[in-house]
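J.: Several structures are given next for inspection.
Read the figures in this text as sums done on the coordinates, not as results from a lab. What you are looking at is a predicted structure, and each value in this text was computed from that prediction instead of being measured. Cβ atoms are built from the backbone, for glycine too; each structure is taken alone.
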Structure 1
């Protein structure tokens, strides 16, 4: 285990909206990290179920939890920006309200970051569960490093697995596109790699991703349109957009057949 006395603060960002069925497990998976020097910034995006009460109850038992409440719903990206603006850590991590972390996730990511000369973003492999918590017998494996061209073919960087600098997020996350039809996290990773930053992977399922009915059945047409908009946003020509969209579609079919 790392020396906690000299460890840096990591800011963990969790946007929540009507997540009463899953948010407690997600929060507890963050609080159970072996790397203890964290702050967990929860942004309640105007929930109208019991999400807020659950978060408040958990915060009363752990001073590392900070809660921000949006008066109006502003979406996950807008909520993340609010959290980033108050984050005190130089490095930040994200988790969504229906996902879970392995207890050693942050510790292993920091160890990898510190062992490499250049590592601007650290992501991990993912395991998968259904809405009821049943495990799928499949893991999304990741390479030790992913290139810009490789990432264009498939977004293998799960948002809930990422550890990155706050400074880089502020520079590359598409704030101006907060209300546009793009995959904001994917656009952020692509812009970083396009500019020569490095994304390093840990091929261990340190993230457990919950597959919802909507992501399984999928509004695949809407997702495809958003993907094309993302490619245009990062500056790809029309022929390049068509080529990489075809690659993305094939990889998506290969992935989601595991959840049929």
Structure 2
């Protein structure tokens, strides 16, 4: 660990991620920002993920492997956050990859924009075992786009790769651990309701991986939860009547898909 107190607590929660976790941890180990602490939070894995995390923690003092006392992503995220005290929290999913300057660039951008409570980065999509081809932008200055007003239309900030001010996070009670999905969207909306601002950074600093077995957003519970958060964002944040148009389009699509699934299940006697 750095001789200086960590400026950022990185939260990496995982559940049965043995196939992707090693590369994720390699990317975190290559961060150019030295003052970091990485909390590896096991959310009830039954594969070798916990051993992989423990081995990394034994080899690198910047990493600490723990187990969430209560299962569920919200509980795991809040548990990891409670263990540290750094002024910034950063999120990295256990199947994604971080650019080496992810944290360094995040701290520089957040330092220039005191009013931003949470920020996401540009991302590159990866499929299967593909590795990212990071852009050569070492001397570029990031551009921050305030996306708070977009919350009524969509979730504008990618959770994996996001960086959050701890003070703002704590002021709204952290993640809602009673939820089963849309933990990030719900957090962004509650931050905005508390008059905090959200932004996206133009620099590509996250390799977002898609792979078999992933929880996809078309699952009924996720979609229903997303609509609930979006409606709250329209009422409490954007207050823009035009935002109800995409909301209604999504609601109609969800209803159509639900009816089609029910029809298919009935035909197969389920």
Structure 3
């Protein structure tokens, strides 16, 4: 009985993975610009509901909110929905997503949920999964940095250094994706422990801001080594790449906010 149950679970997992992969490919063909931020946990929820023959409304509502929080535009989100509908309509062939063919009820539910999240007041504080500062807090901090620089008659780039640390989670989903994000946060808190701003811009991207002349370059290299070693130590996370790079702060606060939006998309 246990063997039969295990086989059934493996079969379900295989079907879910196959559907997710076809959806990802169709969404990319429809113009999804940032592969690294596509596979949010809500994708698996939608796939599971579809395979179980359940109504997709609630799952798509959650996905719409997740897409908005990640910075996806409404046209991108609806093109992604069209890709899902095409894959579900033609189960075993290459598909060409057609937004006009998506049922109006699904379009409306997804769009309303996207708009709800996109227009909600930003919440500052800590990310509940990683404990890092949120993107909303980072936007506030960036404003403070640029005002400080203006008052001193200099630029934010002259006073602060920024480092982007990102994971390649494009081929990862579910529990492994969450664990990789938590592990990344733990390693960065250990390395950047001197009052730097360490903020999660998404499940796979973290931005660190520190004052210049604070040994940021050496600690960034140490962070990359520590994160890579920790990933290699967990069999479920082997193969996830880590990238660390310096980020030039632009001349204006408005340009900096646009930079944050782009970084959050991977």
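J.: If Cα Rg over 2.2 N^0.38 Å, for residues 89-136 alone comes out at 1.38 when worked out from the coordinates, which of 1, 2, 3 was used?
T.: Traced to structure 1.
J.: Upon calculation of distance in nm of label points 7 Å out along Cα→Cβ at positions 161 and 185 from the atomic coordinates, which of the structures 1, 2, 3 produces 1.9?
T.: Clearly, the read-out refers to 2.
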